[in-house]
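Some structures to go through are shown next.
No value in this document is a laboratory result; all are computed from the given coordinates. Remember, it's a predicted structure, so these values are computed and weren't measured experimentally. Cβ atoms are built from the backbone, for glycine too; each structure is taken alone.
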Structure P
Amino acid sequence: MHILIVHDQKIPVAGYGGTERVIWGLAKSLQGLGHQVTFLVPLGSHCPFATVIPWNPNISLNEQIPDSIDVVHLNHTPNEPIKKPFVVTVHGNPSGETPLNINSIFVSKNHANRYGSNSFVHNGLDWDDYGKPDLNQPRDYLHFLGKAAWRVKNVQGAIDTILLTHNEKMAVLGGTRLNLKMGFRMTWSSRIQFHGTVGGQQKLDLLSHSKGLLFPVRWHEPFGLAITESLYFGCPVFATPYGSLPELVPEEFGFLSDQEDKMADAIQHADEYNKQHCHAYARDVFDSLTMANKYVKAYEKVLNGHFLSERTPDLLEKYPPKFLAWNNKSL
């Protein structure tokens, strides 16, 4: 089949770009399965293995869909009826007021269930882009990976947890020591190293020297590429039990708690987790080919005239709390 993937950001990814990495790996794997892929993405994009059409947000999406397309894969909910069979991947946590489409595909089972749906496909990555990690080299810190200025990611909780331990250190990937966006916030401890927004080889090098991911999010994480990327580098995951976390992180591969002191104790045992098992789990379960095969089933379903859900997905808890529980020892 001929698949059109629509996204509102340029490809290939320039920095971190989670969604861009996912659809890049998806297209590559779909091609490997014998399908034809075309991208409809902003001007300036390019791809060596797929056709790229510049997306013009000022004209109708239908006018930009080639006649040869069999199915359209959107990465945002369309604001017009689409003339071709289509699916829509929901990447974030839309509010209760945000209209969704009956052909929505969520990125974890928990994500789907919170909107009254059973339609989901776990994100996968093309691990060839990450290389084969050296799981035997020394590791002397944990890491936080995420948009630290976003309060639901709870970088402060991660910092506080590290400082509860005797001598653990942490590398913050995605934040700076001085943050004025959240009011004046300065981290003084030399045990916390900030690396700003990182991508490419710098990020891979930092992950390959880490003992584990510290991820105390305070929202229902839809998926969390930071989780699977870290596992691929042999890093167990220490996180809160929200959203996709219980689904993605079985006991063998990490520890889940909303209690800061319990998490502080757990990370001091990071070396007891099997790095090879963490790596193999991410490599074999959250890869782009596994993801592509599941999307093909969804494409075939809509091509046969079926909807992906029995009813239009809708957020079940209309007004969820802004921040989920995080029990700081000082409270």
Structure Q
Amino acid sequence: MYRFFRPIFFIFSPEPIHRIIMLMLGALKFIPWGRRVVKKCCTYRHKSLEVTVFGIDFPNPVGLAAGFDKNAALTDELACLGFGYVEVGSVTPLAQRGNPRPRCFRLPKDMAIINRMGFNNRGVEAVAANLRKRNPKLVVGANIGKNTLTPNDKAPDDYEKCFVALYPHADYFVVNVSCPNVSSLRELQDSARLTEIVRRLTAFRALQPQRKPILLKLSPDLTPAQIDEALEVVAGEGLDGVVAANTTTCRDGLQSTRGKVDGIGNGGLSGAPLTQRALEMVRYISGKMQGKLPIIGVGGIMAPQDALNMLQAGASLVQVYTGFIYQGPGFAKKICREIAKKQPSKL
């Protein structure tokens, strides 16, 4: 069914279509049995899919990556599409519009997307208000960042504000210092700056009655030495895992014409061109940490086999975004069905 509608959707630019899809999902709450019917059609359940990672029980290991529901407006509806968890954000302390439009572009020949959204969101207070209304049984992660106008020396303040405001409402947190679409953000991947941010968060967490996991999202453009430095911070500061990986600035090996790619300009590339690099990162991190550090594998999962490969490489959980855009609302169900066919001992 989605294969019929996708060419129609792709006639229009990504942002208007995204708004239409969000409106359609939002309408489910007003349709009698709407969410229940969608959930029955799009969800695959099996005991073997259940997994516990960093102390949280997930009904299945397939999540929706941050960026789709930036404001946590439709977590319950998105969960009806078969996802075991939903990550919202990136969230910043103050609302911001993000970068000028157009800022999101499809590369159909490559099954890819280039975006330079720039952390557009309604701010942490609006996100917190939405999360207060969500189904508490749903696992929700919060991806947090800094406002674009916040200088890097003040970045720890922004991350702490988001963390404190969302702590009662999210199940886990992802520190995003690796997005290429916010000016100078990736400079925060430097170990000294990163340590300052992380220590502010862990200090607050230590005072709370419930310990919630904190993960670090890594860029696929890091060298092995830079990955090692980041992992030293993760291990040394008591973080609970990593997300590998964010979008890439690399443009190598694309099937789209050079003119089209150059015309789009800057932005983070996601989708099929990232499949191999993300898989290599997961395998490298898993080996480096001897399989003891939980990893959320994300990037280039365009088919169920890609998700299986991620799990086999050492990921504890996986996330999809661009694959969801290209494959449609039944994608999580297809992945879960394939995972369930494999015995846990084979993964």
Structure R
Amino acid sequence: MAEIVVRNLRKEFGDFTAVQSSSFKIEDGEFFMLLGPSGCGKTTTLRMLAGLELPTSGEIYIDGEEVSQKPASQRDIAFVFQMFALYPHMNVRKNLSYPLVSQGLPKNQIHEKVAEVSRILGIENILDAPVSGLSGGDRQRVALGRAIVRNPKCFLMDEPLGALDAEFRERMADELRGLHDRMGATTVYVTHDQLEAMQMGDKIVVMNHGVIEQFGTPRDIYDKPTSMFVADFIGSPPMNFLKVRGSLEVGATSIEMHHQTFGIPTLTEPFSGDMIYGVRPEHIRLSDVAPYRAEIVAAEYLGTTQIVTLRTYNGEVKARVSSADTARVGENVGLDFDGATVTLFDSQTGRAIRSELNAGVLGHG
């Protein structure tokens, strides 16, 4: 398999810039996610890695070779599309063998490779079935098999589970991650689904308007967001944002909000002006004695937990608390925040203010 290095990648379509100076590194054997909303540049980035689009500028290295201006046929990659891209007039066996026939491999090698891949994917029993009659899940397995059978340097996948229903998507996501682990393949996977990215990825690039907002592990991206966009895009419910104003020096460990003092991670840069106090729902606790008060406006029961929506002096928040906690609509309760997990943001730019919590994760690759 292969390491992939991207340096200052840029793609322009006339006056529109789809990808702006992206740089990141994908380790050999890594499952790497390109995540973001529609139009953020993730699919354009994938297509440039594949050679289906040539970059306006920048460099792409696959296994140490600079390939940015080479066509897809010279990159030794396999591309898996959302809509399967199978040959409907062929059965499963012929779909799987077609790439090998095109390469001129001997029949015995083709037979062995098709048998091995069908065994890995659990589709031996449908090898002679026409693909037109298969379920969505089986067609996706065949599409994956046709990519795997070539044993390329890396796999590039453009929302391959997007056409499946929610329940089957989750099952196929588990299967796909398990397949990746067994093969040790370098995989680049595009998705707009943050749960899918968090579930499957070793590393995630979060993109927005052609720019990389953050690059890191799922844990870092969730716990230490570098921008309000990332904090809002990742998480269900997303991070809460409370408006606050103040002047903080390096080393500050608290901030005042509506005449109350709240903890923050130790700041490593000064800041003065309008800020956003960002806290995840699971880091809010309902308390009878806490002086910072809020009114409960809704409670959503989820079994072992509940999502409680509260109106505070500084904005509305959602708290994820135990279902054993009493939460009555209209009730006035106190709130405690876990200050060690808080991220402060510059309300003008949306960037995270540097602290000991996010030290080392604010760089973009």
Name the one structure among P, Q, R that Cα extents along the principal axes in Å of 50, 49, 41 was derived from.
-> Q
Compute distance in nm of label points 7 Å out along Cα→Cβ at positions 171 and 267 for each of P, Q, R and report the one that scores greatest.
-> R
Output the label of whichever structure in P, Q, R has the greatest value of mean count of other Cβ atoms within 10 Å over residues 67-74.
-> Q
